[in-house]
Structure P
């Protein structure tokens, strides 16, 4: 086979193992769903929140990032102390599920305090989701294909976000912000479901030697 055919196989995940395939496809949905909302969210939030300004959106983004940053290291440390991958898988499912449902709260927020609270919990969900995802992906990556599979992952996820951003902008104009938010939640939930098949591939801890 020509060496020039390899990238096309990589784009289709043909040479990746099942865990890498499902994790990548799942994150295309999860991250792509957020791509629907990201380009238009500031406009929606300023309209939906009484008294909100661009400054309000900036503060909310800061709350999300600071919360994620502060909590993900303790979560990751806890996962490393527990042998086996079942805990990583459980935290990944919980984080993904919660992050899929939280966007629906944007439909009912009325004040900056509501917005800040939602952003705090979004940060918490990401603190559970991100380290567990990376841990499982890293352990199951195919030997001698580390760069290729990480590169393929980021390429496909970024392409998914790019497509979703364009679609989200069009839908916001044609059908309205609430529909885009609901779609974000639904597609994120589908991404969470796509994680479930990897459960049987999770490594159990070896029995302690006597």
Structure Q
């Protein structure tokens, strides 16, 4: 979230962050957002007995901001199909693996246990399939012999801070969209996600 906010303040930035939401009142991101001058609101998911009612309340709060795009960053609550239909093609997520590998939780541990030679992160559109929406861009890191979960996660997160603002920028510039179940960039369907190599770095740093 911090990376997204900071990039939104670059000269010529294509987007602004209008508000931050969390389903946990104690989430550190709420205070961080406020310290950066971004309005922040908690909608306590733990107290919501009715998932549908919670998602309707969240959707109403978001619609009040009239956002062009919803960006998930550390938001672990699974959004209902009813919520998703209200924002078709307007929700992005970043997942700490090279999807379709290791959807779900504990991705770094699973990559290490499988002795993967590389690991990484994927930005994708959100659909009803958990971590299964069309991928947009990936960044890869080599897995080192002495890596543990923490060291691998730190290198992956550094790449997340590069590719997520880039994908958001593409969307807000009109270059990226979701149509017919696919991600489209510059008018072409992405059969495979863009691979971040560093050449794009001038766009995000």
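Comparison across structures P, Q (criterion: distance in nm of label points 7 Å out along Cα→Cβ at positions 64 and 104) gives the highest value for Q. For percent of Cα pairs over 12 Å apart, for residues 88-143 alone, the calculated result is 61, so let me know which of P, Q that is. Clearly, the read-out refers to Q.
Each of structures P, Q was scored by distance in nm of label points 7 Å out along Cα→Cβ at positions 160 and 176; the highest score is held by P. When relative contact order in percent (Cα under 8 Å, 6 or more apart) is calculated for each of structures P, Q, structure P gives the greatest result.
If Kirkwood radius over Cα pairs in Å comes out at 18.4 when worked out from the coordinates, which of P, Q was used? Going through each structure in turn, the value belongs to P.
Matching task: -25000 is the computed value of helix-only ellipticity at 222 nm (-39500 (n - 2.57) for each DSSP H run of 4 or more, over all residues; to 500). Pick the structure from P, Q. The structure behind it is P. A value of 26, 11, 10 was derived for semi-axes √(5λ) of the Cα gyration tensor in Å, for residues 56-111 alone; which structure in P, Q was it taken from? It traces back to Q.
State the single structure among P, Q that was used to calculate distance in nm of label points 7 Å out along Cα→Cβ at positions 152 and 184, giving 3.0. The read-out comes from structure P. Between structures P, Q, the calculation of FRET efficiency 1/(1 + (r/R0)^6) of positions 48 and 120 (r between Cβ atoms, R0 = 25 Å, to 0.05) yields its largest number for P.
Since every read-out is calculated from the coordinates, none of them should be taken as a lab result. Predicted, not measured: the structure shown is a model, and the values here were computed from it. Cβ atoms are built from the backbone, for glycine too; each structure is taken alone.
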